[in-house]
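Throughout, read-outs are computed from the coordinates displayed, never taken from laboratory work. The shown structure was predicted, so the numbers you read here are calculated from the model rather than taken from an experiment. Cβ atoms are built from the backbone, for glycine too; each structure is taken alone.
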Structure I
Amino acid sequence: MPRDAQEDGDAFISEVCWHYFINERTQAEVARLLGVTRLRVNQAIQKARARGMVRIEILSPFLPRFEMQQELCGALGIGKALVVPADREHYDYHNGVGAGLAAHLGELLRERPVERIGVSWGMSIESAVRRLPRLSYPDLEVVSMLGGTSRGTAFNSFSIASGLAERLGAQYSLLAAPVFLAEGVERESFLSQPLFSDHFAKFETLDMAILTASDISPRSFLIANGLPSGTDAETLRAAGGIGDVLGQFLDAEGRLIDHPIAARTVGIPIETVARVPHKIMAAAGPHKAGIIVAAARAGLIDTLVTDDVTAELILGAQTAKEP
């Protein structure tokens, strides 16, 4: 296809708009990133506005990465992968993925009836909540799937569930408990209280789950600030852990590790997550590539929202393993 024709297409225009509006680059910087003139970038932005592609969201940020998305699906054994273009010079693994998740969630809610959404916590999901337009789904319930922390107020499970519900014009239900029980507290007895047993019953009726994941390093808020007494990163790694989903630590094959922390986590069990009809994971960053693969192996991902930096690492690692 001639160069001019490519630069008039939706894929090129979408990528220009993503860097300009979401990654907040100047037109000159976008031109340099994409190897075109500033005039071409300006023209693409004007065409996007004329075509109605740019409102609060860009329709669609995922077009330019179609081939990579198909390869990710095959490599991870998942149904759908959505890859957003990262700002590689000023890399932020929360911002772009959050915007991508907001766009995807808006599309899903327009396309299908949803009564209950289970939600995790974290900065990528918090970024998505901030970018969602105000909608009206009064019959929808947002259910927190994990206990909360006293720190990380904007992105802990309490704020995420209530904030998402506020954006969606929906109801919400909080799991009013800590992420991890204090040492010596018997988990089954604690969760047998009606307040918790009623909430846990809702986990079996979720239509959708929004997840994220993190590794075992100081970059993880949970590792840096939320582990219970008597647990540290070294013991988790020694047990084979490479990261967590919903405070539950997995090994490279997606299996729960054998560690005492498992009996102290307050949240939806991993095996229950695997049964949710539609599971969306929003996660990006070189340090998260391993745990994303592990989560896919555990059956915790139907749709992955990530960025091209992370996608390249996952695909590169899979290629390296091939004989």
Structure II
Amino acid sequence: MKALRAGTKVAVLGGSGFVGSAVAARLAAAGAAVRVVARNPGVPPFRAESVAADLTEPGRVAAAVAGADVVLPLVLFTGSGTWRVEEGGADDAARVNVGVIADVVAAVGAAVVFPGSTSQVGPGAPERIDGAEPDRPDSEYDRQKCAAERLVLDAGGCGLRLPTVFGPSSGSPDRGVVAAMARRALTGQPLTVWGSGEMERDLLFVEDVAEAFVVAVAHVDELAGRAWLIGSGAGTSVRRLFEAVSEAVAAHTGLPPVPVRSVPPPEHATPMDFRSLVADPAAFSGVTGWRARVPLADAVARTVAAVADELHSGRTEPAHP
């Protein structure tokens, strides 16, 4: 595995978010000169330049990435608190999910590592994918991801397609289904799964994701022009995941585990929500040497402990049914 060149200047757009804060911290630890760019970046708990910017404003992207060797545009339109693009919100989402990426590419060209999603293949793909599958995105979110990724690849950059990412966050309120279910279980609420919950997910701890971006920056030339899958390579059913969260909370609190119950899916659910999807990262691993290292049980336990600490300290609000 090639080491990151000390002093490499990396601009992390969205660097105060869930994934962004973990990536920025890991880059700083690896010796990069990190610039954290966000609307409200605060003071990072590691050595980094901090830049406050609304990247949708004209000219702000070019100024934010000036002088960077590599740019990681880890920005995401979240609308009403979710990554899903709601009806009527496609244009607003596209300004962030695609427009900001277009501005990044125009400013720095090939030196971009784009965060894609394994769901871009669409619901017709095999349950286990290796990166050779054609994209047939079925949601507005995935169509926007494909459009932004294509801009990056055509300019000579590269992409990392992420599976389900989870874990605690030091830079922003925790996000993702594992943290959300941990909050519910810690406050004594049952965990609810859509339908049977037998669909499998490839679950990747945020620390492993951060390491993947670090090695991608180190190997940016070898990875150029392609989107690469990262993941654990193992599938876990959503029901089993929620049971694992319940068990981890019980071990943490000493109380009986909360039940896991099936509920009807909401109206905004998409076909991708009900199918299994597991990513084979062999191609990326072959170039970079990266692999997922944190076992699922350890990652779930660490996430539960972090959420419990936040609830105890009052840094986050309990989830509501």
Structure III
Amino acid sequence: MIPLITLEGPTASGKTELAILLAKELGSEIISADSRQVYRYLDIGTAKPSVEQLQQVKHHLISIIDPSESYNAGRFCADAGNIIEDLHSRGIIPIVCGGTGLYVSSLLTGLFPEIKMDKDIRANLIKRMNQEGLAPLYEELKKIDPDFAFRISSNDKQRILRGLEVYYATGIPITKHWKNQTSHNRYHTFRILLQPPREILYPRINNRIQQMIDSGLLNEIEHLFKLGYTPLSPGLNTLGYKEFLPYFLENAPLNQCISLAAQHTRNYAKRQYTWYRKYKFDLTFTSNDYIISEIITIIKTYFKKK
């Protein structure tokens, strides 16, 4: 089995900083498990590692696709799996770092087999969404698969459609497919969770949104428009970007957009907290008050025993 380290936690919990410290000590490389950092040109709003951080440690699966493309757990598992195999062949223990829980879970346990979809199902769902709006479809998903609905945003068009599509194609909720899948047990995984209390994390999220504005997030979005991307581009349907589209398209007040972005990010973090309750971790930190040398000792002892 291949040794692997995962560093997980809600947004703004400090994963990037810890991952870089660990990677430098272990001679590792970092594989990003962030569904939005895969996009080129979306740097500030996705909180990508800085140029300086990227120079300190090699990162994978950051800025690999254009905002016009879609990315999913299946592609992530294939891409990350190939990188892990390569690093392992060179004696490097990979560090998978990110807050997209579905990506990490799928990598560790495997995805259920690809379902052959009837194109009419998807076409009908899109037609309904255009006629009725997204809200009724989300309510329908809550009745069909409440576990899945609770994990995603009520505005997450792609996943709402996917959840309904899988159910109507198979008669089985997507969460049941996940439960029925067989773990491939390819990895010896040491899992670390960063989970600060909400009363600490939420103000940090609010400050981060303002820092993004101060760092030029609006210029970044404007640049995306100049490159030809539109509000319909998958990349722009991203937390921290879509909330500012009304500012550009409808002259909505900037403060209102900032407030909405912070609220949606806090809501996302809340769902992440719920997600991580289902899993066991080898180390959990509720603050950034950790000692790197102690973590390294624990990790090395773990893999030595394995």
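Taking distance in nm of label points 7 Å out along Cα→Cβ at positions 111 and 135 as the measure, the highest value among I, II, III is held by III.
Which structure, out of I, II, III, was semi-axes √(5λ) of the Cα gyration tensor in Å calculated from, if the result is 30, 22, 20? Among I, II, III, the structure yielding 30, 22, 20 for semi-axes √(5λ) of the Cα gyration tensor in Å is II.
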